[in-house]
Structure I
Amino acid sequence: MKEKLYEIPLNDAMDADDECPFCYLERKGEEELMDFVLGSCASYMESDTREKTDCAGFCRTHQKRMFEYGNALGNGWILKTYYKKTISEMQEEFKNFTPGKKSLKDRITGRKAEENSICRWIEGKEKTCYICDRSSAVYDRYIATFYHLYKKDASFAEKLKKSKGFCLHHFSDLIREAGRYLNDGEQAQLYSVIFPLMLENMERVSGDIDWFIEKYDYLNRDADWKQSKDAVQRGMQKIRGGYPADPPYKQK
């Protein structure tokens, strides 16, 4: 069966023999977005891109990764217009601000007064991130593609059976969306595959961590490390997702 273009990334992720194919896709997608935002294509010089980054901003995590990426001038251009937009909004917020007052009942009961408009404005800005938002939209499509391939492509279902399963974070998302794409019978069939798969691979990683610790016993100093040399980072990934041992992604 000929592969469609949108199916290729997920099939590549399943072929990568990773602890979680969605972690693999998440990392690759984030690196591509970093290249788009700050890389040689200089999208930060395009007014339509900067309009979007000015609107969404960046979360603390991606702000740090953008700094580590290495393009100080690009980061400067992004901050230049973001600051101007933020200052303009701040002036408007300050102009219209009215301090909240506690009622007598609130003072007696100790109930907090309603949060003021400035806090709501700041919290609203902290809820958006240009990279997170775009990653989330792509991720939703990957979940849909997973179920599309699972239903129509027997070879993909076989890849799933032979895979290392998923991290708990992405496994939760996958299960949450199952009812959206599969009927009851299809869900039961999927669960009969992935529940044992998850247990088997959680036990595998747990065993690797056990042996990693045992290797520090002097009695085992000459024993084979087996699969345990990177057990700690894989163990962390399996629980929460991501790649804790990855170095910062830098501009090429």
Structure II
Amino acid sequence: MTDEKGYSHLKVLYVEDEMYLREEIATFLKRRIGKLYLAEDGAEGIAIFQRERIDLVITDLKMPNMGGLEMAKRIREFDADVPIIITTAISDVGLMQESIEVGIERYLLKPIDVTVLVSALEAVSDKLGKKDQLKAFGAMSAAQIQQYERKIEAEIAKLVKLSSGKGPKRVICQFNANIVEITLRESRTLLENTLLETEENRRIVDYLRETYYQQLKEAIRNIVMTSTAYHAIWLSLTCNSEKDEDRIKLMLEV
């Protein structure tokens, strides 16, 4: 296993009473993470956790003085979100159930498969990254959000008018954290209105509108990215020709 992908931003607490295994996994982790803290039992792990800002806890289940599950329960008393991974040599449904109730991120069987461990690191890193993004978007002022929304509304209206010959009567852009929803109302063309005179043609018109917006997909993404300076991911498109309303959802990433 190479260390081509690092997690240098992660601070990890690894708790294991078996010295040989602790040193083996510690050597593996040190090559990949930013900072590693080691403890021999849950009591020592608690002391380190209270002293340092930890991003991830990896702990053995059965240890002297204080086991991993008891330590996890103590940690949850003052931190409900930090990811905790339990490692154990036994497979016990009851213990797994209790681990789930405590909010354990994962349950890894010994001997630890380093591929699975890397997968766990990646999952935690992605989760923390998304959490940080939500904090960043949540910190935006109402004035800044409104500025983004008005800019996107104007540019989308212009794009639709230039490409279809008829602009929407109204474009509404709304931010919900890092989710952007764009609603276009009353943008049916003369052709669509003619087709909709026959009830059976509604699905045809919906399909035409969906195809139209799919062709504008990159242009719409670019408008959102240019307006906000964030990367935009296309999430969904819903067209309702009967209501003459189309909804587009995108997700912003730092």
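Every number here is computed from the coordinates shown, using simple stated rules; none is lab data. Treat the numbers as computed from the prediction; the structure is a model and nothing was measured.
Looking at structures I, II, which one was helix-only ellipticity at 222 nm (-39500 (n - 2.57) for each DSSP H run of 4 or more, over all residues; to 500) calculated from, given that it came out as -15500? Before the final figure, lay out each step's value.
Working: I: -21500; II: -15500.
That value comes from structure II.
Can you rank I, II by relative contact order in percent (Cα under 8 Å, 6 or more apart) and just name the one with the largest value?
Working: I: 28; II: 12.
Top value of relative contact order in percent (Cα under 8 Å, 6 or more apart), among I, II, belongs to structure I.
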